[in-house]
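What follows are several structures.
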Structure P
């Protein structure tokens, strides 16, 4: 059985740094292996663009054969369970199962029951390990370190698996992490700071999308009101530290959490994050199947 990647909190910081170092090698085109005898299966039970297709590109770059699952045309329509669907693909003898599902820690029901390595492509509002790894790689490329840096994660914290994963791992790596946003989106267990103050004092300003699909009730403010109160506006960007960068896991709602003109400004690393996603996913795939 290969090595699973379920939660970053399962990994020691040395393991995390090793994955980032390997991803950086892939970024530079160094020592890229070929796994032509391995099969990866991508099972995305939730919508995805960046995670699903960057895993696909990563698998192709490693020479793996790829099976992509389409829930809309599957036996889920015949009331087949999630467990049985995953077991079916595992029974085919694939080497890696890349899974995204709306249930928090869906993988617990699979552990000990599948032979393939499980790579978590996102579980509910809980964990998104490869997104966090690509964020960390982007920060390391920018600053060369984690210790002593400050990051504000702003927006829909409560519904964000990115926020939950990054908050935990960044603090373990020596970063100061604060959250900001509307009170209805915050969590008391996570350190909070006034948004404007955090923007001025942070090295990394990480904006999050409002995840309306996870909300039980409609948001109390309009998109325009949100942008004015909690969005990274042009005016707020001007108050950022000289070397500070803008990040976002995407998809981005332009002119809601982030001003449209800032998407590709000199500070923005959003598309760089996407590029790094391929290299990080190559690293975790190698770890899973070698």
Structure Q
């Protein structure tokens, strides 16, 4: 223990829903923050009953309790970056908007517009999606996957130019910058489009052949938030986050009967393998 590094105290907040299976949501976010050396704090918006196969139940907390959690964190602790995941109920989106919009200064905010689980469970109805869009102008970066981008913009992402069109529509909705994730695409490579005021940039990685992809989007967005909390640029934060997710997927966990989770702690140990 004599060589324990002394890190600057940086803090990141996740506003999301609990995943009882431990692969996504609040649990994935806090694991990711820890790996990046960032102290994680949390605001729960809901509790889900889920595993690697299905989501069997979901209840959202009251908007009053969401606001109280936000006040508890910011009044005493403060944060360097915020990641917003599944907040669900329209009232919770309104509560988060009302609180964050009044912060001055406002930390970097990464918004992951979670709508559907990997097992196909629909988290948000039309009213909740409409409320979620209100948060776009507060976000440093919005990170939809391909189905989410299509739901938000009405653009079917079949060709490269479709990504640009969808990104432009998201900017018109108030997003400062967007990262459309290409994990649902086809081919040997996964192409994510980053689009902001300075124009487009593609992040390309080899597609990883694994069924254990539960929590990929949560992990990517929370890794970006953690890197921003540490003072990295947004472009470097995306690059570091994608490298981290690729390693966590390559060393994923064969847990349960369905889509297993990533191994967030692969830099330190690999489950089920002799190292």
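Quick one: percent of Cα pairs over 12 Å apart, for residues 9-56 alone came out at 59 when computed from one of P, Q, so which one is it? Derived from the structure labelled Q. If Cα extents along the principal axes in Å comes out at 54, 45, 32 when worked out from the coordinates, which of P, Q was used? Here the read-out was taken from P.
19 is what came out when relative contact order in percent (Cα under 8 Å, 6 or more apart) was calculated for one structure; which of P, Q is it? Don't skip to the answer; put the middle values down first.
Numbers: P: 22; Q: 19.
Comparing all candidates, it corresponds to Q.
For the set P, Q, ranking by mean count of other Cβ atoms within 10 Å over residues 33-40 places Q highest.
FRET efficiency 1/(1 + (r/R0)^6) of positions 113 and 129 (r between Cβ atoms, R0 = 25 Å, to 0.05) was computed and gave 1.00; which structure, P, Q, did it come from? Walk me through the numbers on the way to the answer.
On the way: P: 0.75; Q: 1.00.
Structure of origin is Q.
Taking distance in nm of label points 7 Å out along Cα→Cβ at positions 97 and 145 as the criterion, the largest value within structures P, Q is that of P. Work out the source of 99 here, i.e. which of P, Q gives that when volume of the Cα convex hull per residue in Å³, for residues 89-192 alone is computed. The value was obtained from structure Q.
Every read-out reported here was derived from the displayed coordinates using simple, explicitly stated rules and does not represent laboratory data. Since the structure is predicted, the reported quantities are computational estimates derived from the model, not experimental observations. Cβ atoms are built from the backbone, for glycine too; each structure is taken alone.
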